[in-house]
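The structures come next, written out as structure tokens.
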Structure P
Amino acid sequence: MAKLSERELVCAEVLVGKGRSLRQVARDLGVDESTLRYRLRRRQAGAVDGRTKQSEACAPFEDAINAWIEDQDWSGLGNRPESVQLLYEKLVREHGFSGSYKSVVRFVRRRAPLPAVRPSRRVETRPGAQVQVDWATRRVYVHELGGNTALPVFLMPLSHARYGSMRFYRDATMLSWLDAHNRALEVLGGVPLTVRIDNLKTGVKRGAGAWAELNDTYLAYATELGFVIDPARPGRGSDKGKVERRVQDVAGSVIRSGERFVTLTDLNDAVRERLLALAKTRRNPVTGGSVYEAWLAEREVLRPLPVPLPEPFDVQVARRVPRDALVAFEGRQYAAPYPLIGRNVQVRGAPGVVQLIANGRVVHTYPRNTPARLLIDDACYEPGSVPVQAALAALYGNDGGRRAAGPRVPPPTPLGRIGRAITAERSWEAATRPMSDYEAIVRRTIP
């Protein structure tokens, strides 16, 4: 039953006084006729609600409550006022208050000013300035995964054009995270200036928002592609409203209820086709044209994709190359091309391979997680070999010009005829070659 405010009683009294029926007025106010008649009769008699004469449970603690009210910032420009729950707990703990929490809320509401309402800012970015990314989860029937399965889905829309990528994965690991970035940037046709992310572990190591400490692996990936990571504030979905809006598409217009797919690839192919079709029918509120047209225009100002795109990796560490050119990674040692001695390289763990990177270029690759603990490619010590030329190009440029400070490293002492004959070209493959082959080589080299 609705309550009657003082204003409603005044209106009812005026309408009844002008000849309108009590029943019709009660119907308009949404109350029973008997209730309205009772309230009007008490009003005419000047009756006072007895509850107003009772002392409040919080009255003995008025000084403490008023002091709390004065300490709060009600302007809306600084910190938000503390929760009344904290005040209630303080009264119980420090003053022996035995009343209810709601009595404290009522007492504060009668005395505290209304907090100022801070307006929300609507932001529209320039073309090419930002994409927003996030994970969502959707149950989809995929036959190869055993039927109805909850799958992570990666979303990356352009903030200006509203067009983007949506891709399902088996998991949300770092490898999936970086692979999703690669696939999404291929769909968009370039690299934006900034990437707005949530404070998930694959993007942020600790902290949040502007004070976040970024995940080292993701930061290395961003540096290689040339975009800036921009974490959103914690608990503020409005900071990435474009991607939050796309989450609704996952459960609505893109994947329909009851659909079945044979493989995960079939699912992702269908999603991409449907997103493209939707982009041609949806209107971009900023440009006035279609989302598809806005994307075509924005694609022209995106930074070109590097060729090839970085292979997804789940760990990257920096190592200084020592005199023997062996760098440690995951309990193993890998030989780096000798021109890198004395310099820092990045050692990256990708699916099945370990990559050595200098100045953003992959200079050599080894198999990952092998039984061998020492992996030496003899070409890393030979002038003119492919790994050495790749290292020189990374350090000094393809034209031979000096791009990095420091002297060139001379080649190590060359091997003699016997030494060259008995040295394994790749140490981790040496056991696969029969000794008779080495014996024949040695005998041919001895005069």
Structure Q
Amino acid sequence: MRESLLFWNPWWRPDFNTAKLDLKDRLIKNAIIPLFERKEILTITGVRRAGKTRLLFLLIKDLLNEIDAKNILYLNLEDETLSPYTLEELYKQYKAFMKPKGKVFLFFDEIQNVEAWEKWVRKMYDSFAEVKITLTGSNSVLTKQEYASLFTGRMLNFELYPLSFEEFLGFKKFITDKFTFVEKQEEVKELLREYLIYGGFPEVALENDVTKKILLMKNYFETIRDKDIIKQFKLKEYKKFERLTFFLSSNLAKEVSAKGLAGVVKLSPSVVNNYFDLLEMAYFFFFLNHFAYSIKSQITFPRKCYCVDTGLSNAVSFKFSENLGRVYENAVFLELKRRQTLNPMTEIYYWKNPQQQEVDFVIKQGLKVNQLVQVCYNINDLKTKKREIRALKKAYKEFKCRNILIITEDYEAEEKIDTMKIKFIPLWKWLLTTICN
């Protein structure tokens, strides 16, 4: 086992220097550092291959500039050589092997693979003030109700998603500043198209061969589905579950309901609802609620379906070119989820009235709706533009919200319609709001 520990902790070797941790930085790291510096257990949850391990190593790289390498333990708990051991046994081996002095930093990657992890982690947290614990997991079960009482006041969670468009540009070595964008808009748009087709998984972004990109995404799709859901939750109707994931991939940004899908996949509505929950737990698919002031009214409406990565769904649905409007909407949803992580008071909904007029996203802060967002790829079509504006007018009257946005392919303007002012902005520019404003 010592050889395995050395493999996963190269900083213990005499010839190691931090330059050997050659990692692409994540902009999101700056949001994690304040949480990491607190005493509480930090959990980083998110879909498999989104970069959780990379993020841990970025934190470790910073630590190595400040503390003794012996005081940092990282364990990949998917490593089969570690599976025969409990966390307590692994920790004892580490202590005996390295003999650390002072504060110890423990990084446990994919913690859900260890039986009864929560009991040992809770004991360590309560018993030793000089221990900082950081965990990752490929599903949100780490933060669910079953652990709520056990870790009350002891745990902070951060949700990690695949690369934002700004991070994607960084991985592509594209200089990200306001002046560059003014001069190189066409290049940015071409990179946006690549981002929408192949998504934001870090390894996919770094791969230049298109065939390998697609193979990677198909592998991710199957691994998330099979390992993080079917195997972990011991699903018996796995073939029907597979059919459900393919159906959802081909129906991005559309309304779905357990009752409506029950006949399609030959399962009861209650089982389909359970599968929806598992898909969200694994950060695979998300289901957006209709806006209503009562929870009861919300759950009577169908929900809208989005995938954690546009490339992931494109790899199995083969509908990118004919489905650009839905892909745009999915990309906007994911960026809203990233921004929600940084501002947990934000709530995201869609809205539709009895006349079937729909607003894609209603953004709520506290008790107030503070933004209406419509996504319209082809705003140059007059009929489409009138339809989108008509729905926004209805929502504007209902919510008294003056912050109104339509995200487009290329059109940028501000238009006043009656008492309503609408801002039109291209998707690429909205995704890069922090730079372009």
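Any read-out appearing in this document is the output of simple, stated calculations on the displayed coordinates, not a laboratory observation. Given the structure is predicted, the values throughout are model-derived calculations rather than measurements. Cβ atoms are built from the backbone, for glycine too; each structure is taken alone.
General remarks:
- Origin of the value 9, where relative contact order in percent (Cα under 8 Å, 6 or more apart) was derived from one of P, Q: P
- Computed 5.9 for distance in nm of label points 7 Å out along Cα→Cβ at positions 16 and 240 - originating structure among P, Q: P
- For 49 (percent of Cα pairs over 42 Å apart, calculated) the corresponding structure among P, Q: P
- Identity of the structure behind -13000 (criterion: helix-only ellipticity at 222 nm (-39500 (n - 2.57) for each DSSP H run of 4 or more, over all residues; to 500), calculated), options P, Q: Q
- Structure with the greatest value (metric distance in nm of label points 7 Å out along Cα→Cβ at positions 168 and 424, set P, Q): P
- Between structures P, Q, the greatest calculated value of Cα Rg over 2.2 N^0.38 Å, for residues 352-407 alone is seen in P.
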